[in-house]
Structure P
Amino acid sequence: MRPASLLDTIACAAMRGFAVLHTRHPAQVTTAELIVNDLGAAFDGYTIAVLADFHHHPSPLDLRWLRHVVDATNAASPDLVALLGDYGTSFKWTPVMSQRWYHASLAALAPDLRHLRARDGVVAVLGNHDYYAGATLVREWLESIGAVLLVNRARHLTRSGSTLRIAGMDDVSEGDVDPLVGCEPAERVPTVVLSHNPDGILHLDPSIRVDGMLAGHTHGGQMILPGYGAPITMSRACGRRSANGWVANRRAPLYVSRGIGEQLPLPIRFGCPPEIVILRLRRARQQPP
């Protein structure tokens with residue numbers, strides 16, 4: 001048996017075992033606020049729903065978890081939905097099998113994700129697992145569900161003469177990162193950057209204005225050990241006690257989502273439930289003299 005075939009056989013066996021043993025639990029809804037200086041009054045309270053790391057598995061799993069995600073997201077009445085990558089299950093060392101799995105996973109996700117509703121639509125970035133399976137496949141799928149892909153691109157939203165800039169960074173480990181993320185340094189408008197990997201915060205050009213970054217990738221640590229934290233974070237920016245939530249750094253406020261799913265070969269969560277993040281932008285309040 002050729003090595004590639006052996007790897008595919010092992011991966012398929014892991015998938016079958018996963019289908020038998022795994023049950024996904026409903027995601028928790030976490031609300032957070034980001035204070036933005038000189039945010040236009042029309043954007044005060046602007047709501048971004050963040051969905052990261054679906055890691056759907058191409059097996060006959062119950063999709064009630066996904067319908068809950070869509071319903072809970074729509075219930076928040078978001079202005080924008082941000083998808084932060086890693087939509088299916090893949091392995092870098094089995095590209096053929098990974099592409100086959102991704103075809104099945106994306107087809108299963110599409111009908112429900114097309115029901116996401118937001119005033120300014122859905123935007124997305126790519127994650128490392130999307131590249132393992134094939135970025136072109138994922139790009140076409142995102143377009144088919146009505147999402148606007150922001151890879152080193154910025155989108156400008158305007159309300160009552162005020163502007164909010166949403167920029168997307170390519171994946172840090174597998175993509176081609178532009179430190180400017182498609183932004184003009186001279187344009188000093190409120191800016192939120194989307195990045196699959198929290199380490200994107202380490203790659204931002206210091207010349208551009210960034211008021212906050214939203215990321216996933218860590219799965220929140222996926223397993224949190226009492227008294228210790230997360231043994232694995234897959235990120236330089238995140239430590240064992242800072243694998244999710246607001247992560248301190250010198251560049252800009254960074255919120256890391258626990259994400260929705262898990263990636264084989266460790267398809268379990270412990271002390272780290274799946275998460276839908278509802279982020280509201282708030283104007284900085286003037287201090288009384």
Structure Q
Amino acid sequence: MHLALLAWAGAGVALVGVVSDRDRRFAFLMKSLEVFVVGGVYLIVGVIFGGITLGMFAALSIQLPEALIRWMAAGGAGLIPVIAVATIYDPLAAPENQDFTQGLSKFIGTMMRLLLPLALSVLVIYCFVIPFNFLQPFRNRDLLIIYNAMLFGVMGLLVGATPIKLGELSPRLGSALRSGIVAVAGLATLISLYAFTAILYRTLTGAITINRLTMIGWNTINIVLLVLILILLLSRSAQPWNERLKRVFNLGAVGYVGWGLFVILVLPFLFG
């Protein structure tokens with residue numbers, strides 16, 4: 001998982017450079033989100049095709065060699081991101097000069113904004129349910145993993161919902177979108193702090209392990225980013241609110257890559 005993150009970071013450095021402005025980095029983040037969505041579509045089609053193929057041979061009582069099945073699965077998994085990038089990215093244009101005004105780019109932006117109220121509803125309901133199951137994350141490690149996945153999902157949702165230019169939205173829709181982002185970020189922060197407390201409790205009452213330290217790092221980064229989003233969007237500034245969000249996401253990209261490198265290169269020696 002962390003190797004995939006670093007591979008993505010390597011592609012980003014190759015495209016935008018080690019030092020780049022926030023518009024270029026944010027454009028790379030948006031294109032990465034598009035590649036992820038398209039890759040998911042290719043994966044679904046591949047799984048369906050593979051299932052039908054195996055079913056057809058099974059109907060004839062023909063058992064394909066296990067080595068061939070593994071080769072098809074591994075080869076398909078490696079081919080999907082390559083095809084997804086080739087489908088979405090124009091290699092003749094820089095990240096900030098890609099077309100974000102139509103096609104899949106517009107679809108993903110609209111979809112993420114439509115998901116905001118749904119995500120907000122889920123978070124509100126979950127906050128009401130937490131008191132009735134308050135101790136579950138302190139006892140169940142699987143819940144903490146789910147909370148981490150939720151954090152990354154929320155960050156991806158906020159990135160996708162952020163407009164590249166405010167001019168593409170009406171003032172009324174832009175104001176509603178900003179309020180929705182603030183609400184989602186606020187509730188996600190509360191739930192994240194609750195989960196972070198559970199991780200610290202399990203660590204202090206048990207022992208620090210490589211998995212717990214990894215989760216503590218990811219939680220810390222995501223909580224800091226959510227708090228920064230709240231501070232910057234609730235503060236008064238002459239800078240457009242989407243530009244303030246771009247600053248946070250650019251900082252988050254650096255934090256993700258830095259912690260990913262630490263997990264891969266340093267933690268094995270600390271716990272070896």
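None of the figures in this text is laboratory data; all of them are computed from the coordinates on show. Bear in mind that the values here come from a model prediction, so they are computed numbers and not experimental data. Cβ atoms are built from the backbone, for glycine too; each structure is taken alone.
General remarks:
- Once percent of Cα pairs over 21 Å apart, for residues 89-160 alone is computed for every structure in P, Q, the highest value turns out to be that of Q.
- Read-out P(r) over Cα pairs in 5 Å bins from 0, in percent, computed value 1, 6, 13, 17, 19, 17, 13, 7, 4, 2, 1, 0, 0, 0, 0, 0, structure in P, Q: P
- Entry that produces 20.8 once mean count of other Cβ atoms within 10 Å over residues 129-136 is calculated, selected from P, Q: P
- Origin of the value -7500, where helix-only ellipticity at 222 nm (-39500 (n - 2.57) for each DSSP H run of 4 or more, over all residues; to 500) was derived from one of P, Q: P
- Label whose coordinates, when distance in nm of label points 7 Å out along Cα→Cβ at positions 193 and 217 is calculated, return 2.5 (choices P, Q): Q
- Distance in nm of label points 7 Å out along Cα→Cβ at positions 41 and 233 - highest-scoring structure of P, Q: P
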